[in-house]
Structure P
Amino acid sequence: MAYEELIRSMEMDAALRVREVRAAAEAYIEETLDAARRQADEVRAGHMAEAARRIEVERHQRLYRAREDEKAGIARVREEHLENAVAAAREELACRRGQDGYPDILKGLLHEALDTLGEDGARVHVDPRDEATVRALLEGSPRGPPVLPDLETTGGVVVDSADGRIRVDNTFESRLARAEEVYRRELYDLLYGGA
């Protein structure tokens, strides 16, 4: 019987040992699973944070592009309005020749150009439609400059030196172009209320 008790004792010992090994294995498995879950959660959180960061960067880029597109669109519209205002001014100036005050305007442009050049021997270039008016304006001046009807303009004169090196363009077109550049900011302010 001692032999049977020894076998039973060994079987019980073996069963206890199997339970201990099984418990240790289950504990190890549970620890490994917990560690794997934590690691997976960390990886997932890292991926989510990276995805959120990329989404935020993309959002900022899209907002920036949208704002830039909006600014470009507004600038195009403003430029179109400015061009329309200048075109309207150009049309208005083109009609001046037939109005009563045009000879006075022409006289002012002529004398301003001659005074700016400030030298003898100047030549006055005019539109053929203004030739008679300019000759009449220069009639009283001693040694009046020659008048050359070789311009095509809506109004005004071009005066150049005898050698042709210095040229004063006082036509409506050139003055409007200069005014557009000089007063561009003021025109924007008038059109858009200082925006």
Structure Q
Amino acid sequence: MKRINEIFYSVQGEGLHAGSPAVFIRFSGCNIRCPFCDTVHHDGAFMADEEIINEVAKYPTDLVVVTGGEPTMQLTEEFVEKLHELGKKVCIETNGTREVSRNIDFITLSPKFEFVKKAECILTYCDELKVVYNGRNDMSLYDDIVANHYFLQPCDMGNEEENKRIMEATVAYCLEHPKWRISLQTQKILQVR
């Protein structure tokens, strides 16, 4: 049984797959608690693997995004294999504090060690590195993480003036360091989940 916050069908709003239709499996629970997280960690229903698989099978996309909370607390290689048997490509969004199943197809690493104590990142490789950027990050902390794609995601502080400052800082950083690209939370712009 896995504790699931929600399963829904939408478009990926962030990173390399932005704009792609995807089924999202949002796991409940996290080993760290970021102040800006949009997941209700104490909420969720316990579901058997087959119930989750049956729900995912209802949607026509081949892209599945497992997220949270922190999905590595519940995700197993066996469950990922069941998704593969459905013909799904499995992407994970993780804070990098725990090992990731070896059969995951695409790893989005979004470390939170700058925001939360005890959030030490143990992953050193990922498909995309997504740094939540507040304009004051120590970017040298990410030098040892190897990624195929590097994204800065402006942190949404819920304050228009502060968000403007962060967006300007994000653009300036990417212009000065072109290996980094901007990842906007387009799901908020589109007003979808």
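Ranked by mean count of other Cβ atoms within 10 Å over residues 25-32, which of P, Q sits at the highest value?
On the way: P: 10.0; Q: 20.6.
Structure Q gives the largest value of mean count of other Cβ atoms within 10 Å over residues 25-32 among P, Q.
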If distance in nm of label points 7 Å out along Cα→Cβ at positions 17 and 121 is calculated for P, Q, the one returning 1.9 is structure Q
For which of P, Q does volume of the Cα convex hull per residue in Å³, calculated from the coordinates, equal 202? P
Output -25000 (helix-only ellipticity at 222 nm (-39500 (n - 2.57) for each DSSP H run of 4 or more, over all residues; to 500), calculated) maps, among P, Q, to structure P
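Tell me which structure, out of P, Q, gives 11.1 once mean count of other Cβ atoms within 10 Å over residues 97-104 is calculated.
P
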From which structure (P, Q) was mean count of other Cβ atoms within 10 Å over residues 9-16 calculated, if the value obtained is 10.0? P
Rank structures P, Q by mean projected area of the Cα convex hull in nm², for residues 57-136 alone and report only the one at the top, that is, the highest. P
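FYI, it's all coordinate maths here, none of it is from the lab. Since this is a predicted model, take the numbers as computed values, not measurements. Cβ atoms are built from the backbone, for glycine too; each structure is taken alone.
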